[in-house]
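So, here come the structures, one by one.
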Structure 1
């Protein structure tokens, strides 16, 4: 008799596998009321109250206060506690300022860019990443992703001037397995993970045999416990010719 697979145990949704949301400070996004203020043509000043590390995130969060409100966004390099930033259409292109794409100069390095006006920020949010505003057109603003891909976005989308902080943190050597275990545990990720073909037959559909072999395709009509690896694939193996 076999045992439940890892994918089956994760699918139950019990506390063992849930991401520890209670360790999170707050959603890292632009707030809706701030977006409404900017859409009305206002330009306001805000204060960086603190830079706070968050569990499971490689980027420190900047706590920004404005008009008796507080919100959190991924910090950029050069931002410091107690610094004053400007938010709005008339804001200068200085590090940390939050500006709509339509008023940013060409060639400016930006981060935490909204894909659609009001979504709170979706592009270039990882440590050390940034996007570049290439040009302004009649329809919108053309930016270049960290991957090199270009896209045209609405001029009302917000962006932060500067490069996301924390660059190079993930390149630091782990030195021992316990460090990587704690990093994974912060987001409730299972580590280390054993390959299915390295198990014995009772533990995994890929297991068993006198030597490790690749997993076989599984039918789409198979029960959930057997749906691991390739299932319902049109073809497998090396393509010939």
Structure 2
């Protein structure tokens, strides 16, 4: 399916070895899927050469927009910046680490005409066993507490209608934002569809999603939203 327009964005934190490949793939892939598109990178307080790589890419790609956070705001903070700066009718995001093949975007595009959010489900997730088990338990908890039937809630391969994002008031600054997005969208009547996508090994750099402080922050925001919704 060819979309009229789309905003594509990536949160990036210390991705100097991955961000060039990710951005270049976007500019290679999305002319086949949209008549108009923009690419946005949220540099979330990187302390390596990510910013320098992005400045070099801006000289090559006029449609590349870089949003720089001088201090790290967390994954949720980066996604909120991406949503706020996206201008087109459809918004797609994935991570800047290159663990997804954007050529599989067509799987999401084929669903979006009949739903509000098209989301990936990681096939053969390429993470260590501790992270996989932790994610399964987390997903189960979210589904039980919020009656959310979606699988692989945190999969960073999502296509969303901009009007849905604009209708939500997202608060999370942590990894919990993916769940918050789906929970609040579902409560407003949005239709969510999912499809399997390949998950690739991280080739370079270090993942931060399993940092204990990051995990604790996500659980705090999870229970805060649960209490908030219980009182409504």
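Values in this text are rule-based calculations from the coordinates and carry no lab data. Note that the structure is predicted; figures quoted are calculated from it, not measured. Cβ atoms are built from the backbone, for glycine too; each structure is taken alone.
State the single structure among 1, 2 that was used to calculate Cα extents along the principal axes in Å, giving 69, 45, 33.
Values: 1: 69, 45, 33; 2: 50, 38, 32.
For Cα extents along the principal axes in Å, the value 69, 45, 33 is produced by structure 1.
Suppose you compute mean count of other Cβ atoms within 10 Å over residues 110-117 for every structure in 1, 2: which one lands on 16.4?
Numbers: 1: 20.6; 2: 16.4.
Source structure: 2.
Suppose you compute relative contact order in percent (Cα under 8 Å, 6 or more apart) for every structure in 1, 2: which one lands on 24?
Numbers: 1: 17; 2: 24.
Source structure: 2.
Between structures 1, 2, where is mean count of other Cβ atoms within 10 Å over residues 78-85 highest? Kindly include the intermediate steps, with their values, before the conclusion.
Working: 1: 14.1; 2: 20.9.
With respect to mean count of other Cβ atoms within 10 Å over residues 78-85, the highest-scoring structure among 1, 2 is 2.
Given that FRET efficiency 1/(1 + (r/R0)^6) of positions 150 and 190 (r between Cβ atoms, R0 = 35 Å, to 0.05), derived from a single structure, equals 1.00, which label among 1, 2 identifies that structure?
Numbers: 1: 0.40; 2: 1.00.
It was calculated from structure 2.
Consider the structures 1, 2: one of them gives -12500 for helix-only ellipticity at 222 nm (-39500 (n - 2.57) for each DSSP H run of 4 or more, over all residues; to 500) as calculated from the coordinates. Say which. Working shown, then result.
Numbers: 1: -2500; 2: -12500.
Checking each candidate, the match is 2.
Which of the displayed structures (1, 2) returns the greatest value of FRET efficiency 1/(1 + (r/R0)^6) of positions 62 and 142 (r between Cβ atoms, R0 = 41 Å, to 0.05) on calculation? Write out the running numbers ahead of the final one.
Details: 1: 0.90; 2: 0.55.
Evaluating FRET efficiency 1/(1 + (r/R0)^6) of positions 62 and 142 (r between Cβ atoms, R0 = 41 Å, to 0.05) on every structure, the highest lands on 1.
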